[in-house]
Structure 1
Amino acid sequence: MACRPMLDALVIGAGPAGLMAAEMLADKGVSVLVADAMPTAGRKLLMAGKSGLNLTKDADFDSFIKAYGQQSAWLRPSLEAFGNRDVGPWAAALGQVVFTGSSGKVFPKSMKASPLLRNWLARLEGKKVTIQTRWRWQGWQDGALVFDTPEGPQTRTPRATVLALGGASWPRLGSNGDWTGILAGKGVALAPFEPANMGVLVPWSKHMNRHFGSALKNVTLHSGDKTRKGEFVITADGLEGSLVYDFSPQLRAGLPLMLDLCPDLSLEHITDRLAKVPPKNSLSNALRKALHLTPAAIGLLMEFAKPPQPRGALAKHLKALPVPYSGTAGIARAISVAGGIRRDSLNDAFMLTEIPGVFCAGEMLDWEAPTGGYLLTACLSTGRRAGLGAAAFVAQAKV
């Protein structure tokens, strides 16, 4: 297994963070090789595109960065340099004009990821970036990076390396977290991976079967000190959707989850409306006529409040319905993860302090964010910062 000549920069991972890092390196005149374990680049990006490719969120910067919670201070310099206001022009330069939906989410007008990715790969090719697919990183051997490839074992010895290997969600798309053992063996401090933006598991009774796939809109969830309004979907396993995902930290901690089925009505208004429905009406009809509840919402009330009860007593359940979930969906089904390379393992340019010359970006880092464009924006932003850091490291190495 012969070691090839010195290479300027090697990026491992051809997702958004890795491709952004590669472009930053190329723009600084650094020769770049991108290696990815999958047959094609950007597989998770293409999967995100199936739901319209939510690129970012149109919001003022202070509101935007709060979504990153405890890690917002760490990510702030990266997002100030390339944040939610920069993603639109970046996409437009790739031929994908964007629009902002009513919720503030920003999408390409094509509502697809494939045109953006195709144009991006073409632009990188024009900048002499080389991409090798089906190259699976195995770690280091005698200072060289080792890959398992269709042509057999390959090694490369770059001046700088950017790792953009993703987290551990959706492993069939390439992010399986295998790299954690390699870096831990080098003394890199890691926070354990946990699911983020995941559903909750609910042990339904049989009467809920007919509601599987139904969406509940304009409802409110409460957990801990957090309250949010939005929508979710009832599935065969439990509850999924952006409103549920927004409570990932609370759900991982096992905090109680409460549902308000009538967030725009007070307890008194609900009680009065139910009292005006003639007693001859069934409970379901009373709830439909007085409160305009959907069959799915009524189904949840029946499931968790366990009627029969006096209609007046049900009002409190409509405002605070306990959701007895049994756990959360696992990492393999989660949209993203919490955990990864800890902040104290990296310098300000996202270089590993234990392995000089190795930079990291994207979901490998220990941060999390809700859906709504926050995930992709931070992957692009951290990829940009790591790429620029690696370019500066290469320039210094050549002096």
Structure 2
Amino acid sequence: MTVERIDALVVGAGPSGLMAAGALTRADRRVVVAETKPSAGRKLLMAGKSGLNLTRAEPFADFLTAYREAADWLRPMLEAFGPGEVRDWAESLGQPVFTGSSGRVFPKAMKASPLLRAWLSGLNAEMRLRWRWQGFERDAVQFSTPDGVRLVRPDVTVLALGGGSWARLGSDAAWLPWLAAEGVEIATIRPANMGFRVDWSPHMARHFGAPVKGCALSAGGQRVRAEFIVSQRGVEGGGIYALYRELRDGAGLTLDLFPELPEAEIARRLARPRGKASRANYLRKTLGLTGARAALLNECLRPMPEGNELAVKLKALPLKLAGPRPLDEAISTSGGVTRAAVDDGLMLRARPGVFVAGEMLDWEAPTGGYLLTACLATGLWAGRHAAAWR
């Protein structure tokens, strides 16, 4: 079979791959981008449907803590391309940004498509769509394509194939056995920023889709004030995603339904005579407890206690989870190519000339701009080091 010689190959046309391709082209490398899907940036476009959260405006030291044990590994990459650089980059593509009250940074267009179009139009690279990577064939890279199996022999390669979630958008972790066969150390892929299953009773059905506001959530010693969603499958949304690591590791979830009221004040109000009022009306009148929060109380407390004992539970209501939602439903994944498997430039030690970026690497972070910033930063870092490889 004929083997095509090319200068630089990027596999994957998501944020990391496109950043790597840009770095290579700016270094005058002739770049081919191979993408398994019919178009580029599909996961980015999906993220933009709810407002594209590019990064976060906060002190760099605080920003870095979101990456926990991977923070020192990612530090030089995020110092080179962190929140400020992300904002400048977006605006260089004609996409002005703004910072919300929570510190999250969005393009004013509040979607990904204008940014992606501008990005692709300025990318001086050859895009080969529906090219699916099939691993290595000695010193060549194999693809299945609309025209059959193709082999290319690049002088340098950047792999940016994503993690293991949202397979329909291209991130299916099919690369795992091929890199493992090359002797690359890989940490187990696990879901991150995901919802959790709850075995609801039938009475919860009318609350599916309802946001639960005005709560504080606690797990594993961590506490957050954020809303979450009650769904048919369980619970999801910002408050849950903020605690996903503790919950994934088995910590119990408790809800403070009245974070602004001390327990003593709740107990004082519950000491008022109930009279002939139903329990639901009594709690509505004394505490303003209605809707999904009231439904959660009824779901989680059977039988319902009274007085001081009820006040305690309203401040720490246990919600029993039945495990995380499936890997493919997660917003992102943890695990992947370990730090030990790459050098300081993100080149595979087992495969010189092959660099890795984005969610393929073993790091994880919460939503809120941290994920996308690190994908962009690692893609740029890998691309710059790949450009210097000879």
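FYI, it's all coordinate maths here, none of it is from the lab. None of these values were measured; they are calculated from a predicted model. Cβ atoms are built from the backbone, for glycine too; each structure is taken alone.
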Out of 1, 2, choose the structure whose coordinates give distance in nm of label points 7 Å out along Cα→Cβ at positions 95 and 159 equal to 2.7 when calculated.
-> 2
Could you figure out which one of 1, 2 the value 2.1 for distance in nm of label points 7 Å out along Cα→Cβ at positions 71 and 87 was computed from?
-> 2
With mean count of other Cβ atoms within 10 Å over residues 327-334 computed for every candidate in 1, 2, 18.0 is reproduced by structure 1
Structure from which 6.0 was derived, distance in nm of label points 7 Å out along Cα→Cβ at positions 15 and 279, options 1, 2 | 1
